[in-house]
1. The value 3, 12, 21, 22, 19, 14, 7, 2, 0, 0 for P(r) over Cα pairs in 10 Å bins from 0, in percent was derived from one model only; which of 1, 2 is it?
2. Between 1, 2, which one scores greatest on relative contact order in percent (Cα under 8 Å, 6 or more apart)?
3. Identify the structure, out of 1, 2, from whose coordinates distance in nm of label points 7 Å out along Cα→Cβ at positions 97 and 129 was calculated to give 2.9.
4. Of the structures 1, 2, report the one carrying the highest value of FRET efficiency 1/(1 + (r/R0)^6) of positions 81 and 505 (r between Cβ atoms, R0 = 41 Å, to 0.05).
5. Work out the source of -17000 here, i.e. which of 1, 2 gives that when helix-only ellipticity at 222 nm (-39500 (n - 2.57) for each DSSP H run of 4 or more, over all residues; to 500) is computed.
Structure 1
Amino acid sequence: MRVGRIVLMGYWILCLFMQNGARAQNGWQPLEQSYSLSDVQHAIQSTAHWHPYPNVADTAGLYRIPVAIRQAYIHAAEKFLPASWDSLPASLFLEFSENGNRSHYEAISFHRREQLATLVLAELFERKKRFINDIVNGIWAICEESFWGVPAHMYLQGNPHELPDVAHPVIDLFAAETAQELAWTYYLLKPELDAVSPLIAQRIQYETVRRIFIPYMQHDDWGYLGFRWRAHPQTTERVNNWNPWINSNVLAAALLLAPDSLRMRVIYKTMQSIDNFVMPYPADGGSDEGPEYWDRAAGALLDYLELLSSASNGKLHAWHQPFLHNMGRYICKMYISYPYFVNYGDADAKYHPDPALVYRFGKYTGDSLLMQFGAYLAGKEHFGETLLPYRFGVLNRALFALTILPELSSIPPREPLFRDVWLPDLQIMVARSDSGSVHSFYLAAQAGNNGKSHNHNDVGNFIVYVDGHPVLVDAGAQTYTAATFSSQRYQIWNNQSSYHNLPEINGVMQQAGKQFRVTDVHYFADAQQARLSMDIAHAYPDSAGIDRWRRTVALIRNQCVKLTDAYRLRYWKAPMIENFLTPLRPVVASDGRVYLQDTVHKQSFVLETSSREFRPVVDTIRIQDGDAVQLPSGKITRNGRMYHIWGDHLYRVRFIQQGKQMQGQVVFLITRLESKR
């Protein structure tokens, strides 16, 4: 294969990027400054000598995996027999460009990979060759796919509305995931695959070299690699979770499958690219994409670093880097009460972090709280009692998890219930009434800007929980479609500021972009209260006519949440509207108070203002994302992402200004009406 010239050209072009002035502001010591290519060549074990997990040729260690887990995979695989590998026709691929649907293609593609992973692990645990023919069929079907990724990512090829050009392969999240899964299949079962035909393992390697390693070395222009940011850090957006998600999978595939002519250079380039992700990361360790993306941002970085350490016998590592501790702790700081986490942007309010990942992060950074939180999550999720609940990167994450299950089960569980959190880089505050308790009022609020990855126009938004249950919320994201990451993004209701707990001013909503931001931010916390104050005027365009809009949101511990908006407008053209989003049924009283009724937990709350200038009205927001699904009972439900969190509706309470006042102050209180019974 003619790869040497391509690799050298890509490598020397890459070296030009390394000479510019991008620097880490968070204390991260770049891997490429710690280790040279020569260091990597000497440290990384050969493919023949690296044995991170048991395989069919060396089963030592398999019996440390709980019997229940091994049996669960075998029983799950038996249900697939004979395995069906549903087709992925061109017409299904083109649905994304024709009607915006990405879910139908993804469902079949992802199922193929989940099914293959289940069959592979079942064969590894049983070793009777019952599943091998179905595994071979799965490998062959995946190798025959024109593109290992998904239609929504065809913009990487230059034409987002076309079929894949097999002559110009591109690497998206799921192409890299597929390479990793086939690589681990190769590692775990190669003797059994060779017994069917040596061409199967050869095909895996051929397709991975063609689709992954060569394009990876040829391209420095793909934004997620971060080399454009490194060359122009002041004018280029920093990379998001795509970088570690892809690099961790490319690294796994390279360690297991890359030919000698490519292996070390691919590995070293992943190290340089990973640096591009970590160097501009906020020093407080917070993810501007929200907690749900921690799994594939900080979590994928951990996957990467653990693979690098394992393959080098601990010679290439980042254990000593204190910044990693901040990245890990972020997921603890955003925890409200199971299963709720602080959400903003596209993140969901309900989130189920991988317990093994949380534990591993704590172990890698020496953080006992993270390890205990992993154990707590494992208990809540019954993790390790049956099939591991992995959807993406099934084999990569499952193999990591299977090796630490005995450790995880021995750790005492603990919830991370911080009383106060302030992330100064993200400008996010969290406050609960009492440290170590989910009871009473909880507040999270954000300042920042509207130029975040997975951004919603939500500067100044806040959420309120009581006793660990939602009262005022952020709706989160709907099921992704073609509109989600297009010029139509802010036509989607849940991405707009007026569908957050934010004001609509002179009929104008916030706009997207880093220039739409808060100013003059102040955070304070003591034993009685915690508050965040900011001027949100610049989050709105000039057409809103705002001179000043100071928003202060405060938790008065064990009493209430208080919102104060002090404003001055340049002119009046439409009534001011204060919006509040809630899953609780609102009842508007004759005195203007709004009672939020939590019938599940038998308690109610009062949302009120002392200002007679505002009259409340209630909108019911119907949630219809995803596809309609008929249950065996005959009931119709939906499989949408937001529907799964909130059901078929949310409510929006809108306090509408009755006069034309251009200057003043309005105060809202959220209090509990009665205790639980």
Structure 2
Amino acid sequence: MKSKRPHISTPKNRTRRSPSRAAAARFTEQRKLAAIMFTDMVGYSALTQKDESLALRVLEQHRSIVRPLLTKHGGHEIKTIGDAFLVEFPSALAATTCAIEIQKTLFEHAESRSGENAVRLRIGLHVGDIIHKEGDVFGDGVNIAARIEPLAEPGGICLSEDVARQIQNKVDYALIRLGKGELKNINLPVDIYRVIRPWEKRRFGFVDRLIFAVARKKIQHLMATLLFAVAVVIAVLWQTMPVSHVPLPTNRVAVLPFVNINTDSKDEYFSDGMTEELISSLSKIRDLNVIARTSVAKYKGGKLDIAEIGNALGVGSILEGSVRTAGDEARISVNLVDVTSQKTIFSREYTRPIKDVFAIQTDIAQSITSALSVQLLSGEIESLAKKGTENSEAYRLYLLGRFHLSKRTGEEVIKAIGFFTQAVQRDQSFALAYAGLAECYTLAGNAGYGSLPRDEAIANAKRFASQAIALDESQAEAHASLAYVKFRIDWDWAGAEREFQRALQLKPGYARAHEWYALYLSIMGRFDEAMKEMLRAQELDPLSTSVSTGIGRIYHFEYKLEEAIAQFKKTLELDPDYAEAYFGLGMTYTVAGRYDEAATDYKKAIQLSGNRLVMMSMLGFMEGLAGHTQAAEKIIQDLRRLSATSHVSPYYFGILEMGRGRMDEAYQYLEKAYEERDGIMIFLAADPIAERSWGDPRFGKLAKKMGLELRPPRKTQRSN
């Protein structure tokens, strides 16, 4: 087979050009310093000869995993060479962090499938001078990266000294110097380093250097054989020793679900409420990264392995605790554990009246910041010290409200409204309870939780959010709820952004606010900012399927369809039954013109969601685009029958007619949706699903009435 190494233009192999052509070429050349990544799949050629069909599937899987990560870290894909990638990065740090995430993701992907059809890469990195010319890249920067790549072991990363020097003390992974490598067609030897990956088997540094030296054939054959044999023996002896992990950041904290020691399971609400309230309190501290409730909830009631949880969530500190209540008194025990050493940093026990629980939370939060050497700002100290209520019954009812709200179903949201209402009846100055009501009504009015009339729910969401802010302006949850209503219903874009920013100023670790703000920024067409916010939400809530799907939606909005598909599939690895991920796949396949795949995923989403109408309408839209007239008509008739007994959004009929190319009828329905201030109308300007309308002036005027601008439609209907 031909070599995959990129061709480097040198004076010897350049053809002579006329002065005029040479001058013109200079204008098309750009010389710059850049970080270069070269990747290569291990064993791909052999697999191609053995089973070409399987090899192509593995190659597609490899690309679907790697490409989104390249984009995430600012990489510019110059070209693919068979199964290899040649990528340019703005910095050595960006290239290295990307390489690490690629290898970590591929390792986890292989582990989840017990190694079946595992994709393994070698990655080489270098920083050097490159020349952009006629859509390609040339120079020693490219050549050296390509020559370094084969020196990496399968699943490994090798890099030049230039890269190692620039990333020193900037990544959480150790580097080991292997020695000088004499690279083909490179005059001077290059010092080679490799990244120590925490998930690999532990071995001595000198074993690496011996293996590297043998590979370079710089030691006499007999000595190399003997030394290599010794190295293998040592490696085998160390195979069973624990993996040597790089210490995880201690200011990244997970509060595990507190254990309810009471014999009555009805008291679960108190231990769960304490967990959520502590997460909420700690999330206000700017220099702490606190994992959101949705990501720690999965560890409730299970056998706790501190190291396993720490690695899964990427945290260096874990707070665990237990709660026992008796009458109006609570006994709370907490332990803060360092994940790396598994030693207890501090331990506390509190026996206090329930009305003093806010003081306990304050003390725990301040103890954590002190133990982790986090400096509190004066505003953070003041915020932590605030008491919600002196009324123990009001607090008990509030915790019951949080307990039911956390379950995020229509029935449970209605129950939460009942408990929050009782709490404010006991204490009319209880701002947290008003904020809870605002969040419930926001979900009911904007996301269809429960069966409350939409207008009533939205009015209550605004009223209770405003009331909470009037009682305590520092209620981040109330600001976020108000922002969401302004964004989805009022279309008050400037007001919504102010409220989102205030919520995140008050509570930097508020994952849901970062997620909602990212959606707002997407609708505004500010995709880079949106991705930054959504990735921040993922840092805080790494196991959230909603956030993971949100990343895919941003790729979808940007027409980065391949990356969107990969991200939705990644979400399904977190939860194979998550309807929204299948829905996202269906919409992205629709925009890509892959209608058979879209139909499969739409139908799966409809089944898992209990026949959500928006999903049914999108299936009908796709059937119309595909020319399946009868299938589209059947869905229209189904929705019309439903509309005789309950409200069906005009938007759904509008999108169905758009799929059939009946733009006059589509416009009439969307005009009605506008008059109803249907929250789904915001997607008209951002979602490529609606791109058929983007060239029609009528839809442009409709968007302007909402304060939005339609994007120009694509010239072609094809996948990227």
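1. Structure of origin is 2.
2. Working: 1: 11; 2: 7.
For this comparison of relative contact order in percent (Cα under 8 Å, 6 or more apart), the top structure is 1.
3. Working: 1: 4.5; 2: 2.9.
Computed on structure 2.
4. 2
5. That value comes from structure 2.
Here, each number is a calculation from the coordinates, and none is a lab measurement. Just so it is clear, the structure is predicted and the values come from calculations on it, not from any experiment. Cβ atoms are built from the backbone, for glycine too; each structure is taken alone.
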